[in-house]
Structure P
Amino acid sequence: MQMMNVFYVAKLLDDQGVYHPDAFVLGDVELRPPSSDFEDELETIKKSIQKNEIKINPKINCRIGTIVHAATLKDAELLADEKFVGALDIISFELPISRISLSKCGYIKNLESGELTPIEDVSFSPSMAFVRPQSKFQIMEFTQWVAMQNSELGLRYRRSLHWSRNGKWEKNLQIRILFNWFAVEALLKESENDNVGPLIRWFLGYPNGVSAANVSSELIDKLKSNPSYKNWKNKITNSIENIRKFRNDSVHSGFRNVDFSVSDINLFNQLMTFGCSRCQGAKVPRCRYRCIKNGSENCIGIQRIHQSYIRK
């Protein structure tokens, strides 16, 4: 078990945000002016700005900070970002003409050793995509076909793509998880009481329920031959159920859960990233060739679609 350290995480607010002359506290988060920095903290912030190659003025933009207990610097940043969200929501309400959001710049201070580490964003960022022609003749792309569909399933698919696109570059992992869950619901949910969790498990390679009996025994044997299959089946089943509960708490109670461990949040994010893309990628293109027009018909052939897709 990794040893937990105590960190102070500070980040600069983005440009077009707010300058506040005094420090004030929102729960366990503080917002403070640039003049409150110690000299070594300011130098570390400048290093962070340089590493991230961002144009931002450290003499104007306020700092937002909090104390967290974490095993690593990355975990500390993730936990702090989750705390910052609630504070930024409140500040945004008070200052409606400003854009209240976090920048990628700041520092993490180990409160036991005093060591300062500049925050550097090493995550994958969006990039320009160059599309080359496949032939001399222009062919109809799948995206064009989707845009032409006025069927229930076509509209469902477009709503699903809307949610997954919003979640793709979302910095907050918990919001990204929710957006991907909404994307699956938009595609597959038929009634208010429907639970899409079992369908996500299907397309992650874990058929379940009475319909699993319709999957070929040969394919089931191949899946079970993996020594990790049983353990991951239980882990994924429990994790998806936790995501469903988190979704319901968030929607109905304005719930923002910081009780999940960082490793759990990372697992949930991976499950929903793969689960959402597989539900979108496996079902709708095949529905095009089967001329399926609505969600009810879409779910009828799930066993056959699963078998043709999971073999990949």
Structure Q
Amino acid sequence: MHYFNLIKSKPKDKIVRKKVKYSFSIYEKPIIKEEISTKEEQREYYNQFKKQDSRIKVWLNNISKLQESLINSFDINKIIVKEYDLPFPKRLFINNISSMYYKGRVGRQLDLLVYHDNIPLAYIQYGSPVLNKQLAEWIKNKYGKINFSFINKKIVDLSVCISFGILTKFLSGKLAVFVALSKEIINIFNEKYGTDIEAVFTTSVFGKSSLYNRVRNLKYLGLTEGLHSVLPEECIEEIQKLYKKHFPHRKIKKTALAEHVIRMYDHLQEAGIKLSFKIPKLVRGVYVCETLLSLKDNLEYWYNRWFLPRRSRILANDL
């Protein structure tokens, strides 16, 4: 049975680094928020840094109209997976469909779109694993030690998993998760990079995730705490200025890389040096999937466990 089709790209020989660094994207006069306690507050904060695109907005409206025809005729046999083929830059598109602020990735990366026949439903991106406390503990328990070369062959990060359009009301977001955790789709990454992936890690946008909640074979490992690396330009300049003043013997990187800026901020805080602002904490849920089932199994499970019950409830309420 034909469950997916893929347009493959040439493999890339890219060495994955131990640490992933992101550059900041600065927009005009965003205001820092010193405390972010809800997902809604985080979305509002991130929106300051995003560039909204009217073309994508029109496109999304048109896609929603096309998706309406699938509510009563959804057929899992028509699910198709392709490498990203939309006419919009990837980062711009992600930031227009997601509540998070996406700054881009380095290292290995595979961007896929999930279609129902010719109607797009969701965006999936795999990337190199980014180490956090929960991931480090899991690696030590499973493999005994952290060997980055070995880890990059066995673990992949599900860095983007977003559905869009009216079918989000019918849990197409969970459909995207089940597609992303399927053997055949993970094998696309394996073929591209010569890996042998055994586990998929992912993190929520904020706190525990409703998207990942009760997803079969996806285990919650706990919350990771850090600091938001999306900052207004004047905050970055203040950190650099004070750091140069109090630690003149230490070098400041010319590019305002997130990891480096946060490290300078931590040094200033530890030294008791006051700034005019506080960087808000970032709390995310960490999840792992070690059991990769077939795409057929995952699609059938999603359709019967999630889609049909949700459709029945929505249609019953509309009567």
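Quick note: the coordinates plus some simple rules give every number you see, no bench work behind them. Bear in mind the structure is a predicted one, so any value in this text is a computation, not a measurement. Cβ atoms are built from the backbone, for glycine too; each structure is taken alone.
Taking relative contact order in percent (Cα under 8 Å, 6 or more apart) as the measure, the highest value among P, Q is held by Q.
Source structure of the calculated read-out (Cα Rg over 2.2 N^0.38 Å, 1.19) within P, Q: P. When mean count of other Cβ atoms within 10 Å over residues 101-108 is calculated for each of structures P, Q, structure P gives the greatest result.
If helix-only ellipticity at 222 nm (-39500 (n - 2.57) for each DSSP H run of 4 or more, over all residues; to 500) is calculated from each of P, Q, which structure is the one that comes out at -16500? Can you show the working numbers first?
Working: P: -16500; Q: -11000.
Source structure for this number: P.
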